[in-house]
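What follows are several structures.
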Structure I
Amino acid sequence: MDSVCIKIGGKAASQEEAMASLVAEIARMRRRHRFLVVHGGGAEVTRVSELLGLTARFEDGVRMTSAPEMDVVDMVLAGKTNKAIVRRFEALGVPAVGLSGSDGGLFLGERLAADTRTARVSRVDAALLRLLMGRGYVPVVCSASMAEDGTGVNINADEAALALAAALRARTLLFLSDIPGILDRSGKVAPELDEREAEAAIGSGVISGGMIPKVRAAVGALKKGVSGIVIGQFLATGDLAGLLARSQGTRISRSGAGRRTKE
């Protein structure tokens, strides 16, 4: 049975109806795939931070987390958001376990600079995931973690999904976004981009903001052995099947790998 890593973001994470439909579709497809769910929750972190008088700072679409904001990240990601997703699975009879990067040393981080709690993945140990998925559980993993010295750190959820998918050698890494795929200059979904085309689109501004780390994470996943990467949108039942079949969204491919052809 193959492994599928789904990074939840955008409307699928914030809209009740879409989230309920996604969980229900995962539940129906569990006989064919072993699922891992990775989530962030940046919009809610920003909302709660503002209530506490904290101002979010971003660089190239990545949150630069302050020490006070790290407390909010822990509360929102490892607490409220993570447990809400776990409860949805359990309500449908799907055994799920909520985790952070700190649990079982799943993934640890190295801080980008001394003045930020934002970190990059420095080490991964997927043993706990293999144990849980082998027993039929759906791990629900948030991107909050820790540095080697035990300091709490915030890792971009796209990067965390990349690291975990690579460690599991997942068949598919699926990034759910607010848009139906990567849009070209005319506003249409590009069905496929290779590495060079993706970097060119970033350089020209066609790909910008929060989509930059998502696309770069997808390219990184290819280099680390994940066979299929798709960026797309989940709005209703059937979208997950379409994305896994690559009939929806944008597929990221290795340069020179050749284009997908229709049969």
Structure II
Amino acid sequence: MQWAAEDWKRRGGQGKPKYVHMGANHPYPNSPKEAAETLARELGFEVLPAIQFALTPGDYTAQCLTLKNQGANYAYLGNTAGSNISVLRACQAAGVQVQFLGNVWGMDENAMKAAGTAANGVVFPVRTAVTWLGQAPGMATLRAISRVSDAAGTAYRPVHYLAGVCAAMLMVEAMETAGANGGAIDGVRIRDGFYARKDWVPKGFEGVCNPSTFTPTDHRGTMSVTLFRSVVTANTADGTIEQLLANGTMKIELVGGIELPRRADWLGW
């Protein structure tokens, strides 16, 4: 929402931008709904009635026509990638002109390939500072891990792979702290291992994993959000993800980063 507010100003938008939440009536897409709508109003958006669509793929032409008739400027896709792909395709066919915003499970390289040019322009958060083709000191460590299951070192790893490695390595180091000096590697000591560091990047993953800080009163590990844009310029039916990225048909473009304030009133949203 912070990025959308800034984007509206960059575009020279006049008046209040219109925002709409889209997703199933389900705990996953509903979990950020009230928080996002509250922040949207705080940032000067007009919040439109939410549009529901199921978590499964389907024909969502009716929802796209509603979106078009509402005149929304920004639409958050709260569902996971499978049904989001259907919405993007339907909205492209219906001629909808809106800036789609995704969630961490709502867009990735596989969804870009499946949706084709309908996915072009979707802005979504990635839980690491770079993607597989990015440059960072820690990418050498990440590629070494990748070679455990890909000796040739040619496999492309999607955004969720990188996030998974960072999450696993945070746990590894918390367990190492718990076990230091003969300590018991149990739940409480592992938890305290997460509290032991500030601006924590697992060793060897510099520039890949975002710095994390966990405290007894605040388990929001990071307030840094890296945003990327899916760029799809042509038909994606032919070719693997690796090939489509290599020839420029697909690209994950860095949009920028948002540093959220560690507001106490946001705890529990």
Structure III
Amino acid sequence: MEPQFLVSHHRVTYTMTDKDQYLVKTEPYYRPVGNEVQMYEAAYAARMPVMLKGPTGCGKSRFVEYMAWKLDKPLITIACNEDMTASDLVGRFLLDINGTKWQDGPLTAATRAGAICYLDEVVEARQDTTVVIHPLTDHRRNLPLEKKGELVDAHPDFQIVISYNPGYQSLMKDLKQSTKQRFGAMDFDYPEAAVEAEIVAHEGNVDNAIADKLVQVAQRSRNLKGHGLDEGISTRLLVYAAQLISKGIEAQAACQMALVCPLTDDPDMRDTLDAAVNTYF
């Protein structure tokens, strides 16, 4: 269904009639580990742009999904990559049988619909691409569509959220200060062992004893970060291993597939991780 619109002085105000397609229909499982839910609710009430910082697979994306569900707001997620252009975000003219037609990009769609727009791993995008979000992250709250000659005022419910892993970025891949200082930031990390085991048991459908052992393996791998490993085993990978075990796969084989092989190709590091698995299984 096409959006309804009102044109006034070259500004276009849209009321999206189909934004229900972006709503999170069922409650995602998320286990709070601190006051992050209350902090985000306050940030959303102020429509503050939010930056989530933390290691791979620690629950940043799940948290955003959970908060969108809790606030009953549509969520549009953009997986950033180095080939992404500004047009991929804001939109472009396309040719069809009737000539040229403008197609909104996901950022523009979120701006019009009043969605939470989530840019996952934002530093993977080129800096000349991410600057297009700047007018949406200050008092202007608008998005210029230069190719179309249109200025889109953000819906009152619109909010932008970005995430990245600061421990895994090189000097060539980091956010500029002019971008960072437009956001309030929330730090994420892997939960403490008991909470992480609870999450793994729930999401992986295994008992607490198995979940505890998987978490112990992960903690050993995280101690190797910077000593042969770029990253330790994430909570996400622990859930994968638990899911394999719940399907009847022997624990050591499940760990080899879900924990060891994805993490490294170095034979010595694999031997070290295998030893950690054998210690607990």
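Read-outs throughout are calculated quantities, based only on the coordinates presented, and are distinct from any laboratory measurement. Since we're looking at a predicted model, the values are computed, not measured. Cβ atoms are built from the backbone, for glycine too; each structure is taken alone.
Brief remarks follow.
- Once FRET efficiency 1/(1 + (r/R0)^6) of positions 22 and 54 (r between Cβ atoms, R0 = 25 Å, to 0.05) is evaluated on every structure in I, II, III, the highest one turns out to be II.
- Computed 15.7, 55 for Rg and Dmax of the Cα atoms in Å, for residues 118-229 alone - originating structure among I, II, III: II
- Entry that produces 8.0 once mean count of other Cβ atoms within 10 Å over residues 94-101 is calculated, selected from I, II, III: III
- Identity of the structure behind 45 (criterion: percent of Cα pairs over 28 Å apart, calculated), options I, II, III: III
- Highest-scoring label, criterion being volume of the Cα convex hull per residue in Å³, for residues 174-213 alone, among I, II, III: III
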